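Visitor: Listed below are the structures to be examined.
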Structure I
Amino acid sequence: MKVLAILYNGFNAAVKEPRLLGTVENKLGIDKWLASRGHEYIVSSDKEGPDSDFQKHIVDAEVLITTPFHPGYLTREIMEKAKNLKICVTAGVGSDHVDLNAAVDHKIQVLEVTGSNVVSVAEHVVMNILTLVRNFVPAHEMIERGDWQVSDVARNAFDLEGKVVGTIGAGRIGYRVLERLIPFDCKEHLYYDYAKLPAEREKAVKARKVEDIEDFVGQCDVVTVNAPLHEGTRGLINEKLLSKFKPGAWLVNTARGAICDADAVAAALKSGQLRGYAGDVWNVQPAPKDHPWRTMKNPLGGGNGMTPHYSGTTLDAQARYAAGTKSILENYFEGKEQDPANVIVGVGAWATKSYGQR
């Protein structure tokens, strides 16, 4: 059968580092395995427009592999052309680049390698929180410029100890973030989620659930977004909600860019309503060069902790999601049951509540 993979170009870095498995050059490490089974394997980064490799090969592919880091956006319109498509595998976590409702209608299975990047992203969240709270980026940029004026960075640097930190979403990643924050002696850990954690898990991370999101953000010094993108979270953090944040709060988003209104976040940072915004997810990826999140600053010239989307694609995470992708494909080829935790959409039906209550 034909297997199509849309991955990102690694160029010379991928040639020198074979553990960059999620690249076009290294092909998730499954090219020889697929060839040995007689399958055609097309790997490309070309995904934009009707003449792209993505749209050219999707018409007769049975299997599509995509990643959250360089997503091939599988829309309902493209599915109409993909007459042979049976399964879409996300090499990583997060399948919002697929129109999941359309996948249900077209009986296309959607699976992802659940858990493959949760540690990687949770660590990145904690790093982002510390980067913002300690005002690290302006301090580092000062050194690069050859300057030395401690007061210019210390005036906007704080301790994390004694602050209230809240997570929107307390699932696999959000919960691990709270676990990793325990040694910092925060004043309180809060979470906002439609599902309540069991009492023993709340106690283990010293967390308290807040039912109303406006009340939640109003109590937090730091808000971190750890929820999937779906109908209930798209545009969740908008101008109205940002006005309810504690003035001078920090916001970290390593979930999905479209959960936040890009212009509203940039305006809140510029005004000082947000003291800082960090993350590595963008509402279109790759992000346009004129995207406001690339250059936005707070009134003191800092507060921007943005990076390209790489939190979930460390070399350790790539090894996990490459192995998971191979396992999913092996199960599919041999007609075996998939691990239920990996199934987002089954054949004609939703298989998870991770993308909202249904």
Structure II
Amino acid sequence: MDLLSTLVDKGLRREAPTRAEALAVLAAPDEELLDVVAAAGRVRRKWFGRRVKLNYLVNLKSGLCPEDCFYCSQRVGSQAGILKYTWLKPEEAAAAAGAGVAGGAKRVCLVASGRGPTDADVGRVSETIAAIKEQHAEVEICACLGLLSEGQAERLREAGAHAYNHNLNTSEAAYGGICTTHGFADRVATVGEARSAGLSACSGLIAGMGESDEDLVDVVFALRDLDVDSVPVNFLIPFEGTPLAKEWHLTPQRALRILAMVRFVCPDVEVRLAGGRELHLRSLQPLALHMVNSLFLGDYLTSEGQAGRADLEMIADAGFVVEGAEEHTLPAHRADLVAVRRRGAGTELPPNA
């Protein structure tokens, strides 16, 4: 059985490829790229059909971050020309979230720069969640506030958050080359805190920072080991004024191979096309929809995205449909596990219930 047939067979069974198989996807020649996309597309359709989930970012606090993540325009010492402001008021954030929901977003991601939230910050975000839920009761809320302290994830879940995002970004071996103010283990611990508190764990990566193929495979296997429910795949936006401003390593073809590898390693997980997609995939963005089942609508934290109308037209033209609020994103077996985590240990339903 050739490589792609093997990968499809494993993906349909929710079985992980070997590291060698994952590396082979990244090394596939350009003339075989459409075959790779088609194979990953079979796995995507098995678990997600032709649905595309829309997500919308609300930047609650911009810039002013004490961490030195080399890729980030909000890092300490950044010379990038970005807006800097402290916390939005709950009603301001709710109004911004409403724009995304009106465009079809099913999940609103509340993001704040910084190492991690204080308890007072968690209170502010809880008030914001309440303000959004008052207007849009069915919308999913994902919080992304940095490293969590004990008990903060539980407070966010009790406030109505559905998920928590904290990206691993790159492999453990490469992490010291993109940040010195915290480590890979800190990020893993926060993902675990969120998951243990009953939040749906969302964690992904940034490709294009000068990492090796081995680093990309390592971080995706680490995400699989953490059993996260959604994996945002970001492509580096080399902001002027940051240490990675000169890092331009990606082609549209390489970006597609990365997405295919993620889908094969995480077959039944929500794979989200995230920051940098317009810059690096360019006219090949529609091909990515055959592998991802989720994307961000509109702008990102400190950079402009594709116009929302263009995203919706792209989805329709490629033969996909926007996922409705009433539909479950994750396959039943994984959605059931998320529900159990939210209810708490000991609440598993009996077989065939």
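Visitor: Identify the structure, out of I, II, from whose coordinates mean count of other Cβ atoms within 10 Å over residues 89-96 was calculated to give 25.5.
Guide: I
Visitor: A further question on this structure: Using the calculated result 0.95 for FRET efficiency 1/(1 + (r/R0)^6) of positions 121 and 289 (r between Cβ atoms, R0 = 41 Å, to 0.05), pick out the matching structure from I, II.
Guide: Computing FRET efficiency 1/(1 + (r/R0)^6) of positions 121 and 289 (r between Cβ atoms, R0 = 41 Å, to 0.05) on every structure in I, II gives 0.95 only for I.
Visitor: Computing mean count of other Cβ atoms within 10 Å over residues 137-144 gives 13.9 for which of I, II?
Guide: I
Visitor: Mean projected area of the Cα convex hull in nm², for residues 65-104 alone was computed and gave 4.1; which structure, I, II, did it come from?
Guide: II
Visitor: For which of the structures I, II does the calculation of distance in nm of label points 7 Å out along Cα→Cβ at positions 73 and 113 return 1.0?
Guide: The structure behind it is II.
Visitor: Turning to a different aspect of this structure: Tell me which structure, out of I, II, gives -9000 once helix-only ellipticity at 222 nm (-39500 (n - 2.57) for each DSSP H run of 4 or more, over all residues; to 500) is calculated.
Guide: I
Visitor: Figure out for me which of the structures I, II the number 0.99 belongs to, where Cα Rg over 2.2 N^0.38 Å, for residues 233-312 alone was derived from the coordinates.
Guide: Traced to structure I.
Visitor: Right, here's the next one. Mean count of other Cβ atoms within 10 Å over residues 169-176 computed as 18.6: which structure among I, II?
Guide: The structure behind it is II.
Visitor: Let me ask another. When you work out distance in nm of label points 7 Å out along Cα→Cβ at positions 225 and 297 for each of the structures I, II, which one comes out largest?
Guide: Biggest value here belongs to II.
Visitor: With relative contact order in percent (Cα under 8 Å, 6 or more apart) coming out at 23, pick the structure among I, II it was computed from.
Guide: II
Laboratory data are not the source of any read-out in this text; all were calculated from the coordinates shown. It should be emphasised that the depicted structure is a prediction, and the values quoted were computed from it without experimental measurement. Cβ atoms are built from the backbone, for glycine too; each structure is taken alone.
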